[in-house]
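Heads up, there are several structures right after this.
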Structure I
Amino acid sequence: MTSNTDTVLIVGGGPVGLVLASFLSLHGIPSSVFERSDGIPKDLRASTFHPPTLDMLEQIGVTKTLVNQGLICPTWQFRDRREGEVATFDLSLLKNETNHPYRLQCEQWKLATALDALADTDDAIDLNYAVEVIDIAQDDGGASLTVQHADGSKSHHHGRYVIGADGANSVVRKSAGIRLEGTTIPELFLTMSTDYRFEDAIPNLANIAYITDPDEWVVLLRTPTLWRIMVPTDPDASEADMYDKIKQDARIQALCPKDGIYEIEHSTAYRVQQRVANRYFSGRALLAGDSAHLNNPLGGMGLNGGVHDAINLVDKIRKIYDGAEAESMFGLYERQRRQVCVDTVQQQSIRNRKMMAAKTPQERKLFHDDMRAVVADVKRHHEFVLKSSMIASLRDAEAIN
């Protein structure tokens, strides 16, 4: 058995798990990370980094790397498929609140790649790919894992705590008997990526645009190389229908007609959940990121919220290693991060989805008029972008004792 009474065991080597390891190392705390995949998956799900997340990641020196590889977006907007631009929000209003008054469009695998490079040169981080955690146990003396390797062999690891950063199907959460409560959104979300330059075809288009419509809302997100189109999709549709290039082209043509078909580089359909764990810890087992909460991607809060969980949790672990009482610190972590997730992040992402799909003319007019009024009022505009950028939720969390 590999054993170190100071080591923190981290299940999941995605961005949240690697942020946990990197920030633990800042405080001299060793960690062992166990990731099921054999490397960093270059998936295209999360791509938006909010201002406070970029501020936090400066502490480990990766923000500059992300900015150099990403697309700085000082504005984002609500649009309407029929009316065009509704309201454009200006993040430069946050210049006195953050070092990064903008959203950064940068694929999450680029963060994972930067963190992986840090781990390679850090003796405090033991990073293991292509391993599956098959058993988790804890007692008064610590936490332990049984890990199965690609060749079928097994190894055993012991540490002080185990953190689940292993996503929706978290083995840590299940082993600790923690429930993930909430609902599944009825429709699937289909994303399609193309190199077509929408910014040249749609007047006044921001790099991040949420396009409302009673029949089919759309999200347009620009990355450094591609535009991503997200639309709701019938969950009963066959895969052949969802991924049919002609049908995908027709959906994009309905948004922005052009000569010739759209060349679609990638497409993925996935089910979306609105769920929060009923506990964020049980004994020596803790949760962060998607293992603790799942929400729809409208607003870009999933990955960012996971990073915020990780940094908050590391602060609590640091204090425990300095002598603070563990139950008290982990209780505070749970109160701060879970309450903000339920009261702010979940509610805001649900509200965003509801606004995007508003059906009646009255609902749509009310929403559009309110957004225009927000932008026209500097105080309301500032308060709105404080919330949408997640700065307000972080301040709310800090106020919880």
Structure II
Amino acid sequence: MNTWLLPDGINESLPDEAQKLEALRRHLIDLYATWGYRLVMPPLVEYMESLRAGMGTQLDLQTFKITDQLNGRLMGVRADITPQVARIDAHHLSKDNFIDNNNNKNNDAVNRLCYIGTVLRTRSAQQGGSRSPVQVGAELFGHAGFESDIEIISLMLETFHSLEINNLVLDLGHIGVTRGLAEHIGLNQQQQDDYFDMLSRKSIPEINTWVAQQGFSQSDSRMLQALPLLSGSVEVINDAKSQLINAGNVVLEALDHMQDVANLTLSSFPNVQLHIDLAEMRGYSYHTGIMYTLYLPGRGRSIASGGRYNGIGEAFGNPRPAIGFSTDLRTLVNLSLETVTLVNELGVNGILAPNTIDKALNNTISGLRAQGEQVIRQLDDQTDFSVEQLQQYGCNRIIKKQGDDWVVERL
């Protein structure tokens, strides 16, 4: 047995990659801070009741379970940090705002939170992919309006633009369209399950056959058959308003909301290609409003995703409006043209110090390190170095003795 082998899909980072990941982590934390998002660090494990709260059965299947030896309760290794951040908002950061000066409950405090951490999943989202991605995300709690939708989508796009990752394709949907249509027509639970399953697979012939068998009115049948075809450019929203005009206020309000989000997004980010998909079913079990996924042309899988999920805080005794997005740090490193620049800003241009016992040298080294310089102490007595040898140390400068002083020279 090869004891050095890692499980399939479990990642480790050697120095070069680790340095890139750390440079990017610092960049994103600083970026999100400029938008008012505060960093939180949830624990690696929690009780399963907390980890699965409000997120549907799919997350439960993705979670590794372990038993707490102290009390026998079932714990899980986090597969998604979003429910953990929702717990922090609902239970810790908002509870002091429950009662206002008139002794009334006040649940409107806005919290902006961000996070970066490794998650563990039972299966990769793609063949041969990672089961231990480094999840990056931002969440906004306590505001249910159009403005917070725009802020989170803008921050998601700015995450990529700040790394010179361009040519982005934003896929936009709204769960209110699908859910509202089902409620307006009066689909029972089995009919909803059947219809939503076919929508998720975009199986249009199957949908047409199923609709013909259900005995719906002609108007309802047309709308159910039209929904999976309503995808494309932003003009699709106007087509939907025409074809779903009899779908009820919930659907029409969701379409108006999408129109506003689409227009303002294109106004702020004119180079983003916007794609509308009104039959998007990703995250149906927990999303409650706008949904979005980010792609790059020629890359089959998404590079970021998010949406509104107002119901998640209810499991923690505090139903709060919530919206956010997440991506993967390793994906960002692989895509970013700015990674080398960010790494250089960390100070990888080091200084090589000689292996000499000297108090003045020690003071010089301490002073340089206090200034943020990287100083590497030699472990042998060699004193002459070529540029190539210095580069092997990761250095482009050296400390040399000049008279009674130690000075830094660039070779």
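No lab work stands behind these numbers, since they all come straight from the coordinates. All values derive from a computational prediction rather than experimental measurement. Cβ atoms are built from the backbone, for glycine too; each structure is taken alone.
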### Task
For structures I, II, calculate distance in nm of label points 7 Å out along Cα→Cβ at positions 30 and 238 and state which one comes out highest.
I
### Message
When semi-axes √(5λ) of the Cα gyration tensor in Å is computed for each of I, II, which one produces 37, 24, 19?
### Response
I
### Query
Among the shown structures I, II, from which was the value 5.8 of distance in nm of label points 7 Å out along Cα→Cβ at positions 110 and 358 calculated?
II
## Note on the structure
Note: log10 I(q)/I(0) by the Debye sum over Cα atoms at q = 0.13, 0.14, 0.21 Å⁻¹, for residues 246-325 alone at -0.50, -0.58, -1.15, derived from one of structures I, II, originates from structure II
## Note on the structure
Across I, II, FRET efficiency 1/(1 + (r/R0)^6) of positions 222 and 294 (r between Cβ atoms, R0 = 30 Å, to 0.05) reaches its greatest value in structure I
